[in-house]
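Chemist: As structure tokens, here come the structures.
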Structure I
Amino acid sequence: MLRRYVMKALIRNVYVITMDDQDNRYPDGCIAVEGDTIAYVGDEERLPAGFVPDEILDGCGMLALPGFVNTHTHSAMSLFRGYANDIPLMDWLAQKIWPLEDRLQPQDAYWLSMLSIAEMAMSGVTAFADMYMFMDQTAKAVEHSGIRAVLARGLQGPDARSEQRLAENRRLWEEWHGRAGGRIRVMVGPHAIYTCDGDYLKRCMDLAGQLGVGLHIHLAETRTEVEEALKKHGKTPVEYLESIGFFNLPVLAAHCVHLTQRDMDILKEHDVQVAHCPVSNLKLGSGIAQVSRLLEKGINVGLGTDSAASNNSLSVMREMTFAALLGKGINEDPTVIPAKQALKMATVCGAKAIGWSHEIGSLEPGKKADIILVRCDAPHYHPAADPVTHLVYSGRDADVDTVIVNGKVLMRKRQLTTIDLERVYHEVERIRHRVMGGTGDAR
């Protein structure tokens, strides 16, 4: 039997920031990749002599980092970027977004997701967690683009389509979990406690248990959500979910803006993973999550963008900056969420939040080769200082030069290698004209 040849690549002459537990950095470093896996990270002079690369990538003037992880988004909502601005969340959903979503066709989600994937890849995102509808189409976009994703069908009920949605989430797992070279995983996605009643939430929990996967949910996003939960259940949203056993399964909870100390203790007790979405929360006027308190309690917090409809960007680098600055501002303490912590939230903490930290989130031998190269030779990186400080406080998406996922180059010198952007733009505009009448109405 012939042995399959594994391609080898070497990234050399680069400043490596590993984000490993020892916070190792290699100013004159290199990264050796065999197939989809990192074989060596360290000083170039110590590269094993037997490693002979098929391809060499010169990282001169760049930082090498683990790819950013977007822990909460709705990629096919890219259609609604710039539409329905400056409106409270519930009015935004009920009066603007949901009516237009009813006009979407399944195949639309492929192109709308591909637009978001292109944007994320070009800003250094190598993995994302998504919850929406027509997720089989998003899965196809993930497969074709080469990015990594954890996908969940957004679930609401009971209503006329609630059983269909559950069946779609099961089918998504059956058809896509572990596919695309292991780059796709599936969760179960109950939308929120205000769109799912108790019985339906338990149906979601049962499905997740049967499939052996976790749950992705919006939680305590607005003050209104908390007030309504207290009126209806006599409990906060977090207390209510604990009372029905929701946290007995792995949970990725998006937003977590309005939490009591008791809520935080519950999240810590059940190792709930939090997706912090500072920009979306600001734009929708939902509030500012007390991330510093979550971190003090030892709760893992990753960064999410939410959708392009409510952000309006899918830049984790921007979320990283906002997370650091907001933490300092609301606590009136400049030591809160230092640059290193913000970068951890964007990388290794994000990987843990989506349940993938054993393979991604840091640059270490044996982990998957999800790597980004970021140029640090622009004026906003000078004069020379700690590169992490520069990255967090003055870095820009356009600094991302190269993106590698599973050992495959998805972007080189700012040019995507797997996505035809002009085709994507054409298809998205065609969808916009059909769904929105070509008006581009931003009201």
Structure II
Amino acid sequence: MLLRENLGPADIDRLVDEENATASRLIFTDQAIFELEQEKVFAKAWLYIGHESEIPNEGDYVTRNMGTDSVILSRGEHGKAHVLLNSCSHRGTLLCTADAGSTKGFVCAYHGWVFGLDGSLKATADDMALYDGKVDFKTLDLKTVARVDSYAGLIFATWDDAAPDLSDYLGDARWYLDLYHNRTPGGMEVLGAPHRWVVDTNWKAGAVNFGADGPHAVKVHGPITAATFGMPPQAVRESLLYSPAVSMGNGHNGILPLIPESLRDQVPAYTGYPPELIELYEQCLTPGQQELSQHLLGGVQTMFPNFSSVQAPAIFNPDGVPINLLAIRLWQPISATQMEIWNWFLVEKEASDEWKQASMLAGVRTFSAAGTFDQDDAEAWVGIAKGIAGQQGSQGEMNFQMTLAYRDKTIPDFPGPGKAYPSIYGEVTEFDVLLEWQKYMSA
């Protein structure tokens, strides 16, 4: 194990080798590196906190994590969203122990201190006059994040006063977020509370995989992929091999598997989408976004550092129609070798109740703790953690060298912004997540 005090800029620079497209295995195993990440990455970047539809009314709240810190996302006066450190300013007690609810304020279970929805101190254990004017109670409000903002219903926060505006942080990624979150006038809504489960591997394994890894869809998921999408394995491979992967800037990356050209005369446009909403998509999306959506087999992306999403049309009844699921998730860091996945399902507000139920079911069967795809992925990621845990195993490199063959090959006439590469097999976008990680760690 490295010692945190011994980690200098030169050491960080050696952990990710941009020229050779490799990364030290230590970044997935070393606790000192993990602890430094909390300071360099999770205290600086914009982090996804929750969805607007989870706290629709004043007084609504949910508890979440920013790195290893517990926070409260609350809806205050005039519809303003607040993100508060979930730690009483008196003695540090965890203030709110519920996952979600509605309240007029937060009361500490230890001494009864009371805080408003905005974190302001309202009352102490007893009469404030007992302090004899020796304490400035304005300094004892709950610690709040530096900034809170949202895009397409997605609420983000950062502890860093110097962070760029959220619009600049997301940058070109907004065009791709719109494909999934801004395609109807009403936007998306969350279907229920997040599913949560722990996986014994480093949080970056998930972020990189959703950045996204193409070949594993055939090798790891195998026949499940073909059965779920209703396509033969060779067609799935063709889609991955010849569909675009996109580096959106600022460490945001994703893939857009498209229906193979050879099958487009057999697969209707907008497969997996509610037919009654297509007119709304055409109102809200640009021509370029419509072009992609019409032939989209799926979509997987990571917004740096740890917010990812996946859309895919699932079919479980041979006589049924494909139903799109949309899952968003956080790879929450617990330790260098353990993370907790938080997973939500979303659907268009305008969709029928029947479609919402079918989309939720498709998601639970595929991308959830009990889902076929997540069980496959978790087994692979835990296998990585076990394979690099030992003294010898931890000394090697993670290889992303398909990047060398593809990083200079971009699609010149791609309809979306960013850098689009001609194959999901190229590993460029996966590796870009780690290059952004290195920038934060070196800053």
Structure III
Amino acid sequence: MTSPVSSAVSSPSHVAPSHVVVIGAGIVGTATAYELALRGVSVTLVERREGAGLETSRANGGQLSACEVAPWAGPEVPGLILKWFGRADAPFRLRPKPDPEQWLWLMRFLRRCRASARAERVLPNLELALLTRARLDAYRENFAAEGRTLDMDHAQNGILRVFRERHGLEEAREGIGRMTQAGVEQRELSPAECVELEPALASSFQKDEIAGGIYCPSDGMGDAHLFSRELAAAAERLGVRFRASEEVEAIEVHDGKTTGVRLADELVAADAVVVAAGPMTARLLRPFGLRLPIYPVKGYSVTLPLEESEAAVPNVSITDESRKVVVSRLGNRLRAAGQAEIGGYDLTLEMPRARSVFQALTGLMPQMGALEPRAEYWCGLRPMSPDGSPIIGELASRNRTIRGLYVNSGHGTLGWTMGAGSAASLAELICGSAPQLDLTPFSHKRFSL
């Protein structure tokens, strides 16, 4: 197999670890383990669930969306929170808790609700998204070299952002030039052109509910759960030890150096540990005086199994900017996802909120209503940072680096879009190569912990 990793030379003063433990087998964790294994590192991947991709990565919206990497925090958000407060079906719902972690995160999030703060995060996120595209292409080449196919129901049919109101389209239009300059083609479509591109929108067009759209032809969609499962298996073929159904009780650090992780009945020794544990990341790192602002934001999805004879099903992934849902076709399934609930670590599936995602889907495409008896509902916790960018790199506590302790988490809704790029960049850093991307914008130090 031709190794599609960076050709950068390792620093003479840096010794790559002989053994790394990666905590978490979602999109980000499995990709991190795989990228390290490609570079010849011995890796143990630890996952508390029985397999890969069974938590945040289980049933997300499926979009690989370099065109939509702007953070959620923006000047319009505080008003929307107030507008939707108390609504059971609100796209954005705040459930206050007597939890200092929640209030500190909210304070940081609200401070980021400025146009300038949102803009400063777009380019770093976009660079990670474009690197992810390149890494996914490399993974497919690796699988082909093994005589295998990377099964993730991938389709690169583009993403169409649909707007019901003219002013929303006009605001979004301002970003087309910036994205094009950065290498992501976007083009504005009239209502008629939206339907020509995606006939499944015909009903909304006929009701005059489409003011226009923005189409990014290079974006796509895929199943993050299938990807995580396939990549975990590929990592095992490279020698990674995958320990499922194992809970990490503690990360061991002695004299400022990471020495391993403690499981229920065993200490797994390691020269380095990568915490890619999604919404549980912050809790694992608290014993070291670290207060990473990664907080769970609950989301919902509905998956509809399709039959071959199904008509008027979209083939282009769609973002409904008014209803705040995304729609992706994943092989013989259609998935819609949405909702953002800041309410702690509760994973209760509330049917009124779950059904509101289905109702948003049928509001956009009424013909999907006939599929309701097949609906499969899901909810999960997205690990979100206040500024909408992940936290990647080596960690320091009280201005002292903890050698060998790394984090790769906080991607929010963009874990699928930025995960493989994050993994490759961190693997290069761990192995002493110059990362293809400058990871400074993703350092935990930007939050002045």
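Quick note: the coordinates plus some simple rules give every number you see, no bench work behind them. Just so it is clear, the model here is predicted, and its values are computed rather than measured. Cβ atoms are built from the backbone, for glycine too; each structure is taken alone.
Chemist: Taking 1.4 as the value of distance in nm of label points 7 Å out along Cα→Cβ at positions 132 and 388 derived from one of the structures shown (I, II, III), identify that structure.
Modeler: The correct label is III.
Chemist: Continuing with the same structure: Could you tell me which structure in I, II, III was used to calculate log10 I(q)/I(0) by the Debye sum over Cα atoms at q = 0.15, 0.22, 0.27 Å⁻¹, for residues 220-299 alone as -0.49, -1.05, -1.41?
Modeler: I
Chemist: Additional query: For mean count of other Cβ atoms within 10 Å over residues 140-147, which of I, II, III scores largest?
Modeler: For this comparison of mean count of other Cβ atoms within 10 Å over residues 140-147, the top structure is I.
Chemist: Looking just at mean count of other Cβ atoms within 10 Å over residues 44-51, which of the labels I, II, III belongs to the structure with the highest value?
Modeler: Top value of mean count of other Cβ atoms within 10 Å over residues 44-51, among I, II, III, belongs to structure II.
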